[in-house]
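What follows are several structures.
Read-outs: derived from the displayed coordinates by stated rules, not from any lab. This is a predicted model, so every value here is computed, not measured. Cβ atoms are built from the backbone, for glycine too; each structure is taken alone.
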Structure P
């Protein structure tokens, strides 16, 4: 269990941190939905608003955070709608009261309507542009999305730290082993696909929609990996529905970046790794008081029963052929 570092992050410290960057706050602040870090909207005396993100201590190195910042700024400089950190006298990562933080412009929006083909195509165009830039060079500080860090390490953590109930431990251990064997088989079948710089966590909650289209937020989980990692989380429903949705995304995507069809074999493998990684993430963070309060269903008998069933279903899906795309 970890020390709950964020208990030291007081309202006064939050406002003081913003003011060290030359802004004057009017005293109002509002916590935004974030668990890995702490993120707040603050109001300024001039009537403006900023978003301040305090990074979880000991998670990323300064160099890794700055590489994230540089990537999002590189995208923004090419007029791709991402919310990049503000540079204050050329600096994007600041410190105050023992915390590292960054300031961002406030960019409101609503959830995208992913059931609309034109919305998926619009998002696809910008994802293609993001990936075209992401493929120009490699990350040096950010890690890869891989089987070791997203599958083996988190499953080992929950087992070694007794999060899985004793009566379910053999079943969970067995199904994780079987699932990871199938994940490896999917990777082997896909072959040597190219790793590029990714958003890394491009679910609908990190895409905000306005009348002018989407903008992408929260590059905190940016990593290297196959391009399809940033696409599969836009899909839902049965195989036929997902194939149609992905074709809509790719109609826009391929205007700016090629898509390697071999990566279709990785969709369910990446979904499986995300499931395993998510359970491990919750377990690692369980010492943070915000997690038991926000995820009361985690670490219950029912949760682990559901995990075993879900992973069994994923094993069956990974044994099926990959999605077949209609012509696009």
Structure Q
């Protein structure tokens, strides 16, 4: 006899936490929470996921994407096919030497792709979040003949694309008749509604929200705001150092021998190659227009306020 499983996607952010708390309130059958570790989260987010598990009593399963096989296949392709495409031998040797798995999902994804994700090609969410949960959690349940309801902490006011989503829809039907449903119960909520759910259950929010972060998934996210990047550079300079190291690794693995974390809005490869994370951080220090340093904005780490929430959490 088939069963129904309710899979709650947890990221450590305000919306997924509110989603988990809502699911606990409703007590659906076979509730299980899953956290997909991208390898690019801040330690405070990892600590927060452990905190949620402890405070709610709901076990949170961790899953990770693995790109080792795809990197090996890409390396073989580089060694056997790039020469036929007119790629210089020195570039073939460089890329082949760089195409080695590191064990970090985000970095390995970018090494395999030879580039970082961008706002126009945001393959990171699908490859690092969606697919690991589908392949490692949902797919085995579906293959066993059980139905799966995938709970997603998505709000319509986050983007135009999300405003067209529906609260509930069937995603797929397996040959054995098992159904996969997408369920978005907080689609019409606001950010304040999400934080209100935290307060209702006595659950603290991720502390990064009080440190200028609008997003608490990746550190930094490719979609982070100018002010947010500046805050990261002041509070967590080690995160900038890490991305700078990753830029060198991905650059070496790319065919063009160039890659930057924030995709530059230009087809000029030489110009784009100069837009490294450190260059963009310097831009984040400028006033509107990006040509003059704003020394009030820059300050230093010691001047950074203890709380600088964009959600009004500093009360």
Comparison of P, Q by distance in nm of label points 7 Å out along Cα→Cβ at positions 18 and 42 - largest value held by: Q
For 17.8 (mean count of other Cβ atoms within 10 Å over residues 34-41, calculated) the corresponding structure among P, Q: P
Origin of the derived value 24.4 (mean count of other Cβ atoms within 10 Å over residues 10-17; candidates P, Q): Q
Volume of the Cα convex hull per residue in Å³ from the coordinates reads 158; which among P, Q: Q
Top of P, Q by FRET efficiency 1/(1 + (r/R0)^6) of positions 66 and 242 (r between Cβ atoms, R0 = 35 Å, to 0.05), largest first: Q
Ranking P, Q by mean count of other Cβ atoms within 10 Å over residues 82-89, the structure that comes out highest: P
